[in-house]
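J.: Right after this note come the structures.
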Structure I
Amino acid sequence: MYKIICALALSFGVMHSSVADTFPSRPVTIIVPYGPGGATDHFVRTLASHLAPKLGQSVVVENAPGAGGIIGIQKLNNAQPDGHTLIVASGMEYEMQELANPGASPIKTTELQAIGNFGTQPMVLVASSELGVKTVDEFIALAKAKPGEVSIAAVGPGTALQLTSLMIQQAAGIDLIDVSYKGSGQIITDLVAGTVDVALMTPPTVSGMIQEGKLIPLAISEAQRSPVLPDVPSLAETPALKNIDTKIGYPLFGPKDMPQATADVLAKAANEVIVDPQFQESLLRMMVAPTQRVVGEDANTLTASQLAQFRKALAAQSAAP
């Protein structure tokens, strides 16, 4: 029996070493579950250029948009679980769609194997310059004075942007007109025109319009001010919104059945990338705050924290008369 156990242990060790020595054996594909040109797409293309030399293989970026990110995750689930197909996603795509549309999501994003999170980015609440407000307090006061007349836009439904919008309305006790869009481009157009009043957006998509004075930054969604927008207050600085702390993460995932040895190779390469000053500088230009290390558990913790807040908001919405 002892000999059998030793033989099995030795065999496992050889297999682990073999996988680590041969992976990757061909180009690695990273799926972007959203369209080209967005924040996630930009991040993944930057990551791919830095990850390729660490892995010794080219890294290909493939956009697979649709269904709030679910199409891309399904594509990952259908690929061979050998680590040559990965995805950068929020980690909440299925769960948030399930929260927004019960019964719609048969698979949990949390079943994927997290390599780790590379950084976080706040959402920013911006107002059309046509609205005439410059602070969160002024926005809330206007919304209370005109219930059901002020509109808020977000890409959705079932996205972090849309669910954070719901949390703001609940916490502030305001009733807004919710307007869902398929992409950020049309939101910006409508904000500048004054067709919609406020929106939750990712910082890179609105930074130019903020600088030109066409959009007014009211607050970011994280509990603390962010290094990517240090002059913009957090929602938590407004007493009524003190418990809101949401953000967008940039975690890298592999399929759930990916060998641990492969995950270890990817984690090693990812941690070599995250300490590269050029990569960190690139993230800051994208208004993403880099993490200090890339660890799978950190990505899972971020996902669980965000989902807990969104579940609470949707439960309160369902319970409302």
Structure II
Amino acid sequence: MGIKNLTKIIKRVSPDSLRTGTLGDFVVRGDKVAIDVSIIMYKFLHNQDKFEDIHISGFIKLTMKYLSLGVTPVYVFEGKSPIEKEFVLQGRRETKVKKTEEVDNLTQIVSSLPQGEELTIAEEKLEKAKRSNIIVNSGHFKDIKDLLNILGVPVITPLVGEAEQVACVLQKRGLVQHVASDDMDCLPFGCTSLLRFSSKNEVECISLPKLLSDLDFKEDQFIDMCILCGSDYCPTIPRCGCITSLKAMTEYKSIELILEKLVFKSIENNFKDNFVNARDIFKDQMSDIVVCAGDLEITKSDTTIDLLEQYLSKRSWTEDQIKKITSQVKKNL
């Protein structure tokens, strides 16, 4: 989920902190970008019906896009999520079960109908249900780790910590210049330059310093506002939307004072018990994660193309498909 409706606040209070352009408008040669792998994976697999290995071709093309600009992509995988996120994960599991059941039911209906308008309508519903029920498993992530290892691209695989959190920590340490993710909680995690791919070629870049300046907030106030809006790490306050959160934080400066002044009539204990933990997660510097600048360099090898061809051939890619994709790699590695 990220931060609920944070984009609405940005567009209302700080429209200049959100710029739109191409990737090349926001990066310069020599930059490094930490990329949230999970977000990208779901985007690619959304079109898996067109090509089974679309996640592999997608990550190759994305990597080449960065390298063509002289930018090093640093792919960050998911570690273990904090326990505070369990209520969100449980909700997602329940939603996934419902979507899978919907696909199964529609599949049975389609198989039982004769040719005609009713069948066409059912097939359209089934296709829509399948596209909203994206299945991502450990095999997909292994595919990409193997691929990136062949390409010699830096990969970060933490034991603990979500990908976007780790990516933001890398930026705060000065190891990368930008974070690429659609997850808006990168901003309360302290990402100063967030890249979001809104379409095939269009990129949104959000500047946290500009946003904080326009809000006239310190970073602690901003984190508290995001918690009030709704995050993955703390239940929300009933009837407290993003604009109400903004107004409350502008006036009272902290969640503690908001609670003290009884600004909201109904605040459940699960919010009171968890907002401090959520705040701590957003401010965690993740000192257990040890990464140095040398870990984030491209590793070049004379065998890269041969290994890539072997890898794709084992996955039953055709000679034409392999030739087309490797020609892009040769141009940029």
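FYI, it's all coordinate maths here, none of it is from the lab. Computed from a predicted model, the values in this text were never measured in an experiment. Cβ atoms are built from the backbone, for glycine too; each structure is taken alone.
J.: Can you spot which of I, II the value 0.70 was calculated from, given it is FRET efficiency 1/(1 + (r/R0)^6) of positions 68 and 260 (r between Cβ atoms, R0 = 35 Å, to 0.05)?
T.: Working: I: 0.70; II: 0.05.
Considering all the candidates, the number was obtained from I.
J.: Where is mean count of other Cβ atoms within 10 Å over residues 252-259 largest, in which of I, II? Walk me through the intermediate numbers first.
T.: Working: I: 20.2; II: 16.8.
Biggest value here belongs to I.
J.: A further question follows. Please state which of the structures I, II yields 19.0 when mean count of other Cβ atoms within 10 Å over residues 60-67 is computed from it. Before the final figure, lay out the partial values.
T.: On the way: I: 16.1; II: 19.0.
So the calculation was done on II.
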